[in-house]
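Take a look at the structures below.
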Structure I
Amino acid sequence: MRAIWKGALTFGLVNVPVKVYSATEDHDVPLHQVHGEDGGRIRYQRTCEVCGQTVAYQDIDKAYDDGERTVVLTSADIASLPAERSREIEVVEFVPSDQVDLLTLDRAYYLEPDSASPKAYVLLRKTLEQTERTAIVRFSLRQKTRLAALRVRDDVLVLQTLLWADEVREAAFAALDEPVKISAKELELSASLVDSFSSDFDPSQFADEYQQELRTLIEAKLEKGEALDTSETFGEQADEPQGEVIDLMEALRASVERSRAARTGATDAAASAPSKKKGAKKKSA
């Protein structure tokens, strides 16, 4: 991995030099736009509306227009901002971890100790683990002041940027204001359905089916060209939208029975699968 930023975590008078790395990456199939008639690639050019010239990216500045006046901000202007020059990730408070709303979580970054001794780094990590707290920090990255949650993942400090409070929309839906009566039996069946689906979450058991199917389509089209029949590749599929559930009790009951039957079938299949026993004797001819 390649560090995207260097700085120091600070809490009180403690200073922890760190390198910052992106914790996630995109594995989507790379696609670009083409002209449907001849396959020519579509490219976008940055054109000045005053002189009509194509402008190189390094020659482009930013501007603010209030409707009457325009202020041009050069790269040097933006770099002069105190927040932009700061190399500190400042801890502003330690909060109970359950107070960090998952809705506000944004990008994740790994922090690596960047000093001769990682003692201060390990101290902060162990403190977070023992107190079961999350550190709320403030720093500047890529021309934006950011709020972030600092936590521990597999012995590594992870920085996860947070959306600002005014960036989260209020959920106001009139339908939820109407009184709804839920019977004890419906709640019981719903809990049974949850129980039948209960498991320990293992993200490695899931895959991006769309990207897998897209790669299959690309490979098939490379092999057969425009003569490709997608129904041969994926089979005939008739996806019909499900209608609104009318009898909730019956739907819950049927769902529980189907889930239990599926799990029983999987268990029976695993039990009946042939297993190799150690020390098994070969049959004599």
Structure II
Amino acid sequence: MTRISRAVRGLVTALAALLAMTAATAPAHARTGPGAPEDFVALRSVDATILQEMRYFTRHNFVGERVDGYRQPLCLLTRPAAEALHRAQTRLLRRGYTLKVYDCYRPQRAVDHFVRWARDLDDQTMKAEFYPDVDKSRLFADGYIAEKSGHSRGSTVDLTIVRLPAEPTRPYRPGEPLVPCFAAQGERFPDNSVDMGTGFDCFDPLSHTLDPRVQGEQRANRLLLKDTLEDLGFVNLAEEWWHYTYRPEPYPDTYFDFPVSSGSLAGGR
């Protein structure tokens, strides 16, 4: 074997070892493919009666603009989570209520958008409504923003309850005066939800599901949502009355990044 041949063989061996090491250490939870797995569905294909107000497709959210990755105002979920929501909806309809979802599957690129926004301390556009009492520099430390979200695993949903017959929620007008999300229901941005004590995505301790300051009808409404969902396999995030994850999750360690679009689903379902 010539010196050049030995050198080439050594280089090939080194490259093979490097590739093997890279594969072994690559994060198993990252998936950036263009489409969803077969068991992701559009919620409306499982239950068309659940209302959908997909806030991150609009400008009415704490960022103040449509969030990256939301190409259509759709709720996408793993099938087990969607079917569990259908069972919850069946129970609530009998009592004169309907579920309404604000957010479902959330691509990693949307979470990245939140992170970029949180680091831009000069952007305070939506502070007066969504985080009036929180210094933006504290959003990471206080746990309001993180670099990963359970929503990206496909079995987490943000939702509320609406009394039937449901009145429409008026559209948000960019630039309109903002009111704190913890103001009285008649003062904060109108939402056809029952009174939960705060609006959705309110960065404030009052959003904690069992905050002792939330009593009466507001507490009863939170418990109606909590008891209904937890009886069907959902687990609440204690810091957010609207946030629930179906367990067991089909993808507990995978964070997806396909866009929110019917085109992301197999067969466009």
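What follows draws every value from the coordinates through simple rules; no lab data is involved. Since this is a predicted model, take the numbers as computed values, not measurements. Cβ atoms are built from the backbone, for glycine too; each structure is taken alone.
In this comparison of I, II, the computed figure 0.10 for FRET efficiency 1/(1 + (r/R0)^6) of positions 130 and 170 (r between Cβ atoms, R0 = 25 Å, to 0.05) is attributed to I.
When Kirkwood radius over Cα pairs in Å is calculated for each of structures I, II, structure I gives the greatest result.
Figure out for me which of the structures I, II the number 3.7 belongs to, where distance in nm of label points 7 Å out along Cα→Cβ at positions 42 and 74 was derived from the coordinates. If you can, show how the numbers build up before the last one.
On the way: I: 3.7; II: 0.5.
Answer for the origin of the read-out: I.
One of I, II was used to calculate mean count of other Cβ atoms within 10 Å over residues 50-57, giving 21.1; which? Checking each candidate, the match is II. Can you spot which of I, II the value 27 was calculated from, given it is relative contact order in percent (Cα under 8 Å, 6 or more apart)? Source structure for this number: II.
Using mean count of other Cβ atoms within 10 Å over residues 218-225 for the comparison, can you identify which of I, II gives the largest number?
Details: I: 11.5; II: 18.4.
For this comparison of mean count of other Cβ atoms within 10 Å over residues 218-225, the top structure is II.
Comparing distance in nm of label points 7 Å out along Cα→Cβ at positions 98 and 122 across structures I, II, the highest figure comes from II.
Thinking of I, II, which structure, once log10 I(q)/I(0) by the Debye sum over Cα atoms at q = 0.14, 0.23 Å⁻¹, for residues 34-105 alone is computed, gives back -0.47, -1.01? The read-out comes from structure II.
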